[in-house]
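Next come the structures, one after another.
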Structure I
Amino acid sequence: MQFQRAFSGAPWESKIGYCRAIRAGDHIYVTGTAAVDEKGNAYAPGNGYAQARRCLEIVERALRELGAERTSVVRTRMFVTDISRWAEYGRAHQEFFGANPPATTMVEVKSLIDPAMLVEIEVDAVPSE
């Protein structure tokens, strides 16, 4: 089986030893993706909607690098620090996937790697080729 990896350059990738996404045959797995700016800082602190959108933009970049599109996504997992803000994260998710909604899970977690981060999104995709 062939493996292809995509890296985003996030500082945690090299410190922890992981890649943003990996393609294993006809499956793509995108690691938990938090909202960071180009310098690796938390993006839009306090704004759940903007952070969720940013997570999905980073995910989309990794998918494209591995030959897939957002329409290939079959499952998402959203880890959020405040489940009462579900509508903010959900709105971004719905807008991003539109008519191609994947199976999804949203769970509340105690915290993420940076306290300013409100959401982290993990994705599985199966490109149709």
Structure II
Amino acid sequence: MSWSLRLQTITTLSTTEAKYVAAVDAGKEVAWMCQLLHDFRFTLSGPSTLAMDNQSPISVAKNLEHHRRMKHLDLRFYWLHNTVNDSRIVPVFVPTAQQVTDIFTKSLTCADMQCCRESLGIII
């Protein structure tokens, strides 16, 4: 598991674009981790999973033709689409109730905080 937080360097025109650009960065991190594991001679059994909290950028990653508003993006952002089509990364939807990483980015209720802590293996 890897985690980071930073501002996007480009201005996007929609939530889908913003989430897709973030997914590209996350996908590059996944690819780096896979290469690191390969360097340590660890064999991966299949494609890596990229968990996402929005179904629209998942749809874009799988098929860019469905989203005409995305065609103006720089070519560097098509990397994720190509990686998904090559079956090296599989984007999957994670519903809001199962967002364990919210513990790092949001103010949570006590019950949600406890659930996230347990999911991460942090039990006090």
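Values quoted throughout were computed directly from the atomic coordinates according to the rules given, and no laboratory measurement underlies them. Please read these numbers as outputs of a predicted model, since none were measured by experiment. Cβ atoms are built from the backbone, for glycine too; each structure is taken alone.
Who wins on mean count of other Cβ atoms within 10 Å over residues 47-54 among I, II, i.e. which is largest?
Values: I: 21.5; II: 16.5.
By mean count of other Cβ atoms within 10 Å over residues 47-54, the leading structure of I, II is I.
Quick check for you: by distance in nm of label points 7 Å out along Cα→Cβ at positions 7 and 39, which of I, II is greatest? It would help to have the intermediate numbers written out before the result.
Details: I: 2.2; II: 3.1.
Once distance in nm of label points 7 Å out along Cα→Cβ at positions 7 and 39 is worked out for each structure, II has the highest.
If you rank structures I, II by relative contact order in percent (Cα under 8 Å, 6 or more apart), which sits at the top with the largest value?
On the way: I: 32; II: 24.
Once relative contact order in percent (Cα under 8 Å, 6 or more apart) is tallied for I, II, the winner is I.
Out of I, II, which one gives -7500 for helix-only ellipticity at 222 nm (-39500 (n - 2.57) for each DSSP H run of 4 or more, over all residues; to 500) as computed from the coordinates?
I
Work out which structure the value 0.99 belongs to, where Cα Rg over 2.2 N^0.38 Å was derived from one of I, II.
Numbers: I: 0.99; II: 1.16.
It was calculated from structure I.
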